[in-house]
Each structure stands twice: as C-alpha cells, then as structure tokens.
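Engineer: Below are structures written as structure tokens.
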Structure I
Amino acid sequence: MEDHSLGVREASGSNPDRSIMAERGPHPTLRIKGTKSHSLLGKKIVLGVTGSIAAVRAVELARGLIRHGADVYGVMSEAATEIIHPYTLHYATGHEVITKLMGNIEHVEFLGMEGSADIVIIAPCTANTINKIAGGVSDTTVTAFATTAFGSGIPIIVVPAMHESIYKSPVLIENLEKLRRLGVTVLGPRFEEGLAKIVSTEDIILNVEYLLSPKKLAGKRVIITSGPTIEPIDPIRLLTNRSSGRTGVELAKAAYKQGAEVTLIHSKALNLMGIKEVRVETAHEMIDACVNELRRGCDVLISAAAISDFTVEPLEVKIPSDGDFHLHLIPTGKLIEEVRNEFPDLVIVGFKAETNVSKDELIRRAREKMEKYNLEMAVANDVGKGGIGTEENEVYIIREGQEVKHVKGAKKIIAEEIVNELASFL
C-alpha cells in the first residue's frame, strides 16, 4: 500500500486540549520506560510509519525503544493509517500521533535546526517512500519529516519492507544507494516467503543505540567469550552447564554500540548485526579460537564464558541405556591462564562465579583470581542465588584501587555497566 498525499486525518485524539492532557499526568504506557536498559535514556526518537503491512510491527518497536529509556513520537502517513489506527500508536508511545502537519509545524519542531529529536526511524518504509525521500519529495508527513532531518543533519534510519520483486527494482536499488551515500542507515531487509521483510526489532534498536552512543571504545578491538561449552560423551549425550550466554551477548552488543570492533566466541549462531561471531563447542575449541583471534591483535579480552572444567574421551557409539556406566573426567585447560602466559600485557576482564557464599567471601575470591592472573577487572556473582540461565543477575564489579560497584537487574544493564567501567581506563 502506497503513500499519496499530505492531507491526512488529524492527530489521534482529534486535536485534544494539551493542557487537559498534561493534567492527567504521564501516559500509563510510560511505566515501562527504562525497564530493560538505560541505553536510550534522555533520547527523543521520531518513529515514522508508512503504508506497509509491516506497520503492525510499529507497536513492538515503539515499546522496545521505550523499554530502553527513549521517548518515542509517532508520525504516520495516510496509507499507514489504513493499516493501523493512530490510536494504536498513541497507546504504544504514550504520545499523540502526528498524522497531519498543523500550526506547530511539527516536522520543524522535532527535526529542524533547533529540533528536539535525536534521530528519525522510518519503519516500515515502503518503496514509494524511499523513492520520494531520495528525490526530495515531501508530500506526506513522513517524507516531510525525512526532508527536514536531512537539512538539519539529524540521523535517519530507513527500514525497508515490501514484496521482493519491488525491492529488486533497479530504480529502488539506485535510490537506496543514494540514501546510503547521503548518510542514511538502511537496515535490511530480510528475504522470506517472496517478501523483503522488515528486520528484527532487536536489530533496529541495536543500531539506534549504536548511532546515539558516545563511542567510548572507538578504535578498540574487543574479544568476548560467552556461554557454555559442550563436551560430547557419545554421539547423543554431552556434558555442559546451565549458562545461557545472555551476559556475553549483551556485552558484545554493549561494546559494539560504543564503537569497538567486536568478536564473540560462543556455541550459538545468532547472526548479530555488526558483530563477528566465531562458533565453538568444546572447551578446547573455545581456547584455541580465542588464542587465534588474540594473535590477530586485540585491546581487551572479556572472558565471560562458563567453560567446562572437565571433559571426557567421547565414544563413537551410543552408550547402552541399561546397567551402570562410569565416566572418567579429564581436566580441561584454563583459558585465562593460557592467554596470560602468551599475552602478558593484555587487558583481561574475568568472571568469578561461586555458590552460596557471603558477599565478602565472594569478593575476596574474585580479588584472589585478579591477583593470580593479573586481571584489570573482575565481575563476581553468586550463581547459587540466581543469575545463571536467567535474564537478570546481581554482580560486583571489582577493580584494583576502586570502590566495588554493585549492579543488580537485567543482564543488558549489567553489561552496559561493565563496558562503561572498561571504557573508563582503556
């Protein structure tokens, strides 16, 4: 469905009295603000929605941005209002939706030379809208906002969504390249079922965070190990642990947002945008991959993986399921020990997990590990009280000569604190 004209219905609420709205206090939706992280706290984001069926994803995106701390203001083309009602986006953002440019000249208020917005995202963005923006046409609310953002240098993200045959139009391809040359960030699309679909909400938010971050790690190469290792027993069975790898993934994202070149070594294949992933399974593979990456040059290693302490000699056939069977456990190598021996001057951040010990004892053991391996920083947590395999954790960030920092909450927030602390001395 295509965009056609600037003359569209009024903002949701039919021009409500703003003073009355103010008296009601914050919109209930805003109670979720910053619940996932504070990475976009204080940022004002304009979310432009055009006439693609993917407009139904705008609610998820708006609320995701708010959960990271942002204030989101919706702008809809007339065609978009035929897909979702402006009230829907009003609910999602907690703010009145702009569907018509009126006396407040909203496009200039948000995106002019002294505009209050930090970035504009057009998601989904139709082929019609892409071609209009590239040609300087401003005949819808969304294209008018984009033209204004160009003139004031405010970052623009375009997230295409359309049929694959439309996406392959040479005119569209040329216009997308033109937008990229002009500094627009184009995300996706992803191809599926004959459609050029909108990319994931997670990828959009990660790129918003990247564009708006202060780039504290610009020019640095960071290697992160993450998640469990997997030790095969036979072709079916294996030894592993409860680690989910969430902390390592969030650390990789946090370092990437701050401008670092990031390599994540883990057992999954997540295809994280902007991050190099090296997939391994066993402790031996983890150590080898880490050392090989370090030999290419590195500024810091964050050793967040829960590497197995033991392995076995795997059998080539399935172990019978009846009767007794005894495993002979063989100690694996220690990643930090091997890395420190080969790279004595490398900055290393280590993790120390214990179970059911006091805070003082936990910190004491972490400091002991720091001293043994000459770590610049250690992150300690008691997994007996939670944190392993969960979305939240409670940790203590320890540096020599610095006050111990206690952080509790979502692992994304914890990762951001670790990276900020790292950036303070790199």
Structure II
Amino acid sequence: MLSRFKQPRRVVITGMGCVTPIGIGRKAFWTALIKGESGSRRIESFDVSNSPVKIAAEVQDFDWEAQLNPKDRKHVPRTVPLALAAAREALEDANLCPSEMTLDQRRTIGVVLGTGGGGLAFTEQQYSYWYVGPTYKASVYTIPSSTHGGLSSELSMAFGLRGLSHIVSTGCTSSTDAIAYAAEHIALGRQDVMISGGVDSPIAPGILAAFNLMTVLTSDWNDEPHRASRPFSRNRSGIVLGEGAWIYVLEELDRAKKRNAKIYAEITGYGATCDAYHRVRLEEGGDEPARAMRLALEDAGLTPQDVDYVNLHGTSTLLNDRIETSALKLAFDGHASRIPMSATKSQVGHPQGASGAAGLGAALCAMHEQMIPPTINLDEPDPDCDLDYVPNQARAAQVQVALCNCIGFGSKNSVLVIENRKS
C-alpha cells in the first residue's frame, strides 16, 4: 500500500530554522550536535537559590528584541520570538519571501505548530503581577496570549499567511503530530506549503516546581549541569527541562522541483497510538510505542531492515528509557541491535512539545551530514538499555531512511519516517 503522503501528492522539507540551547540557527545547531555539546546549565532567567532543581537547557545569546518591537514583546510569551526567529530562518532557507507574494499565493501557505506548554509560562508571569504586583505590568492581551492558539496566529500575522493557522498540543508528541498533520494537508491538496514544527519554553518557577512535584526532574547534577541529561545511562536520574523552536517549510514535491528548491528529505510515514494507561507513565512492555513505529513504517511502505537511523525520545528517566528500549526491540523484530540510534535530549534537554521537531532536526542532520549525532553522557549504560545508542562520539554512517520516535504524557506515542529522496 502506498503511503498516504505519496498519494496524490508527495511532501518534502525545503527549509529549516531553529533556536536551541546549543546554538542559534540550523548550522550552529548541527555543528553542536556533531560535537556532542550540552546546552544544560544553571538557570539564569529566575532565582533558583531555593529550588531543589537548579538547572535547565535555556536558549542563550538570543536577540529577543530583534524579533518583536519592545511594545509587542511584553504582550506575548517567550515562545513567540523563538518561533518567529526559527520561522524566518526556515523561510529564508527555503527561498520563500511571503512579502513578495500575491494575496492568492499567501492563501496557499498555512501554519501548524506543536507546543506542550504554549503560553503557560507567560500566564504564570501575568498572574504574578495581579497577585504580587505591580499590576500595571500585566498585559491587556493576557488571555489571547496565554492560549496555545495565539502562537500560530502570531506567525500567520507576522508573515501575512492566509492559509490555515492551527496548534497541536498533545504533550511531548505535539510537534511530531503537528508536522504529520501539516504534511497531510499538503498531500490532500488543501495547502501547497506549510510552516510547521515545534516550540516550547517551560522554564519558569511554577512550572519547574510542578515538574519536580512529579519527581521526573533530576537534581543530582546541579553542580555538573552538562552531565545531567544522560539517557540510557545506569545512573540517570531524570529530565532536564529544555526550550527552543525547530520550524520547517513543508512543500509539495513537484512545486519544490519547479522552483529548484533545496530538498532536505521526504516525509513518507506517520504512526500514532495510545497506551490508554496512565496520565504520565508508560505501560510496561512497550507494546503501543512499538505499534506506532510499525504503523509509521507500514505507512511509508518500508520494513525494519530499511531503517538506517532512529532518533530516540530518550528522556533520561528510569522508566521511559527502559520501556522505549523494549518497544524498539518489539518494533524492529530482531533488527534493533544493528540500527544506530541517538537521543537528542542528552544535548538540548527536554523541550516538551518541541521534542519531535528537535528530533527531526537531528535526523536531517544525520541524513545530510552522513554523520549520526551522539547520545552524550553515556559512559555506563543501563544493562536493560542494551542497544546501539551511539555513545558520546558522533559516527559516520550512510543514512537514507530515518525514524523519529516520540512518547508523551497521557501514554501517547507518535512516529515520523523521513527518506533522503529527491526524485
């Protein structure tokens, strides 16, 4: 059966932009990935002296004012300038300039973003003005900017894009689902171009405290932040919260070829399932994450033998990493041990709803650099996590097919398949 993305229209990625804890821009992000750099550090955006968790992977050296004028900056969450900067880079990378397009042309371009927290940190800040003061600092746009839907609207308004403008919020799987949703709109002929990806910025006092209440954050590495995110390691102890934006231009293949666009990859498969088990934890065994991977491969018309690289969800929690390993073994039916895999969160932390988009960026890096980014801080693997996670050093490899794995709160599992195909 042909993939849903191959009938009637094929979907390719022609632009990429990113703002990350390890680099601003696609080239900086890829360079840091291959070098195995860590973006985890002591939190600087607020006082953590009384917090048991003092580290996160924050975006550094970013020109916030360049994305919005000072008047607008106070009215939007931190996610908006992150997404705007990444989208601008993606559009420029794709050689698309909406300001030079006609109204009818801009009506064929939509926006679908994935986010977990959206404006949650902004809401926390605004309510603090009301309850603690000074109240004059509170924004008149507190309500629209606190809702997730305002995020895609900001991009649509900034670039004058008149196609659909949607947000997908399914927890950690948000941006994977958003990219698949966007690709389906192109495949079905509803839009010609989609701006899609993920953005999240959950690093705020209340959010940090709430995550810590669930005992999923690590506090064991406050003095060595760069070593804190350590997926699949024997001595891993929890998540390092991260932030960032990874945005892509998705386009119909024939359209991209007619304008001689650079093509990063083709999106060929998507699978999604739910354990229907628990609000935050996975069900033992990994049956449903495995089924999501199999569905994505079936959708792409591929087999486990075809996969050259897997980008892992790899949160650095005891339960998640072990169950994801079990799921991979089930999904790849004896072939899991031969496939190189890596966990991007070891370098950028856990950017929540942007996780899938970050993983896609790493998979594109592996595909076009023919170099697999490492899973850093993996000096002593957990005996239950015994696959090839490409520990600590990047590895040269031929990558034609990559699978991007995502697992979220509420027992959700979402998977994308991309292929290095240009014809």
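Read-outs throughout are calculated quantities, based only on the coordinates presented, and are distinct from any laboratory measurement. Because the structure is predicted, anything quoted here is derived from the model rather than measured. Cβ atoms are built from the backbone, for glycine too; each structure is taken alone.
Engineer: Identify which of structures I, II gives the largest calculated value of distance in nm of label points 7 Å out along Cα→Cβ at positions 107 and 243.
Structural biologist: The maximum falls on structure I.
Engineer: Suppose distance in nm of label points 7 Å out along Cα→Cβ at positions 91 and 139 works out to 2.0; of I, II, which structure was it derived from?
Structural biologist: Computing distance in nm of label points 7 Å out along Cα→Cβ at positions 91 and 139 on every structure in I, II gives 2.0 only for II.
Engineer: May I pose another question? Matching task: 11 is the computed value of relative contact order in percent (Cα under 8 Å, 6 or more apart). Pick the structure from I, II.
Structural biologist: The value was obtained from structure I.
Engineer: On to the next question. Computing percent of Cα pairs over 39 Å apart for each of I, II, which one ends up highest?
Structural biologist: Between I, II, the highest calculated value is found for I.
Engineer: Still on this structure, please answer the following. By the measure mean count of other Cβ atoms within 10 Å over residues 43-50, tell me the structure among I, II with the highest figure.
Structural biologist: I
Engineer: Using the calculated result 0.00 for FRET efficiency 1/(1 + (r/R0)^6) of positions 171 and 363 (r between Cβ atoms, R0 = 30 Å, to 0.05), pick out the matching structure from I, II.
Structural biologist: I
Engineer: When you work out FRET efficiency 1/(1 + (r/R0)^6) of positions 227 and 411 (r between Cβ atoms, R0 = 25 Å, to 0.05) for each of the structures I, II, which one comes out largest?
Structural biologist: I
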